[in-house]
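Enquirer: Several structures are given next for inspection.
Derivation of every value follows stated rules applied to the coordinates shown; laboratory data play no part. Predicted, not measured: the structure shown is a model, and the values here were computed from it. Cβ atoms are built from the backbone, for glycine too; each structure is taken alone.
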Structure P
Amino acid sequence: MLKLGVNVDHVATVRQARKALLPDPYKAAKICIKAGALQITAHLREDRRHINDADLEKLCSKIKVVNMEMAVTPEMIKIARKLKPHSSCLVPEKRQELTTEGGLDVAGNLEHIKDAVAKLQKKGIVVSLFIDPETEQIKAAAASGSEFIEMHTGSYANASGAKQKKELKRLIKGAELAHSLGLKVNAGHGIDYENIKGILKIPHLEELNIGHSIIARAVMDGMRKAVSEMLGLMAKYRG
């Protein structure tokens, strides 16, 4: 059965817009798990733009399966080794980007990534590498010692028509190669309620990590209830 990991970063994004206490990523995570999600994904960025250290610590201590997305830096490796999330997905990170753009260059940084993978695995953390579905990167991922890859599906998600079909073929080919090399395969980035139809054609998938589209749908689906509840409270006014 294909598993779902829900990324709660953008619950924290809404909170940080006001530097408030709500909405709470942990409470959102509990709802996701109760709804049937396998795990919770959270990206602790260098600039702490959404998820912060306290969020991640709480998630790791109270949620059974947490996937920590993280840059391959000494700071993040140290934090992961301390908190011991179930898994860590190593991703590229740039301060100026709105969201992760493209996959990790494993082939160009193999020794550095091998060292990071080993340090995390020594603490019992399952490691995944977020990469584009390119032959060179997949082979390098296999050489790194990582158990999983997470294929970057952004190029597919952002395309349409013939280009999207071409990107889907790349993903299918990438999954087949990774599987043949003994890697387990996840996928994520930009997957929504429409383009998931193509994603489901990719073989050997273990898990999908989806965040923005689920959070966006939750805002709309829950709006009527939220407004109705506020109106119910206001109805008690007797001024």
Structure Q
Amino acid sequence: MRQPAPIAVALDAPDLETAARWAGLVTPHVSTVKVGLELYLRYGPGVVASVRGASGVRVFLDLKLHDIPATVAGAARAVARLRPDVLTVHAAGGVAMVRAAVEAAPDTVIAAVTVLTSLSPADLDATGLAGPVPDAVRRLAVLGVSAGARALVCSPREVAAVRAEVGPGITLITPGVRPAGAATHDQARTATPEEALGAGADLLVIGRPITGAPDPGAAAAAIAAPLRRLLSAAG
């Protein structure tokens, strides 16, 4: 059986039935499905089981927790019961907060989010976070790893620098991935799937180019095929 491509399909669906249908269509081709904050808040914890279905596809629970350490620990402990494979927290919450999540959900990969892919350098300046963007991403990446995070979320533009900084043992997850010619929507720092994988990403987050297609399964298959070839050639 062919290995699924290292893609997390963002299930930003209008309802739970659509999310579950999309998950079923893409699962033969991709390794992971991603449940975001909106879907989780609208339908509750049951959404994880709904999109996982019988296939056992990996579930990336993208809640981007960011609060005081005790609150994040409680939230991570609560969602750990759903057995997500990956859970996101904001690295900007600090070492103690990231560590609290790691300790509260030991069987879940905690992914520390560095700088959101929607933020431009001007946005970063406006928040008061010292830039430029690549430097901010590297600082937050090191912070996350030092706190025990086993994965990091960064844009494909920074993934090579982050890999050089944290080494081979950390999973790098890259949103802002768009096939050539696709609209960037609200993403400011993007790359094609092949570029992101070539730069050192381990898991590519792709949403609308797949879920917005007339046939999400066919779209997932078309994006997955060249990535499988790349990985096969590299292996």
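Enquirer: Using the calculated result 1.00 for FRET efficiency 1/(1 + (r/R0)^6) of positions 114 and 162 (r between Cβ atoms, R0 = 35 Å, to 0.05), pick out the matching structure from P, Q. Intermediate results must be reported in sequence, preceding the final value.
Expert: Details: P: 0.40; Q: 1.00.
Among P, Q, the structure yielding 1.00 for FRET efficiency 1/(1 + (r/R0)^6) of positions 114 and 162 (r between Cβ atoms, R0 = 35 Å, to 0.05) is Q.
Enquirer: A further question follows. Could you figure out which one of P, Q the value 18.1 for mean count of other Cβ atoms within 10 Å over residues 50-57 was computed from?
Expert: Source structure for this number: P.
Enquirer: Let me ask you something else. One of P, Q was used to compute distance in nm of label points 7 Å out along Cα→Cβ at positions 2 and 154, and the result was 2.1. Which label is that?
Expert: Of the options listed, only P reproduces it.
Enquirer: 42, 35, 35 is what came out when Cα extents along the principal axes in Å was calculated for one structure; which of P, Q is it?
Expert: Among P, Q, the structure yielding 42, 35, 35 for Cα extents along the principal axes in Å is Q.
Enquirer: Who wins on distance in nm of label points 7 Å out along Cα→Cβ at positions 10 and 226 among P, Q, i.e. which is largest?
Expert: Q
Enquirer: Looking at structures P, Q, which one was distance in nm of label points 7 Å out along Cα→Cβ at positions 82 and 106 calculated from, given that it came out as 2.3?
Expert: It must be structure Q, since only it matches.
Enquirer: Here's another thing I want to ask about it. Starting from the value 1.2: which structure in P, Q was distance in nm of label points 7 Å out along Cα→Cβ at positions 34 and 218 calculated from?
Expert: P
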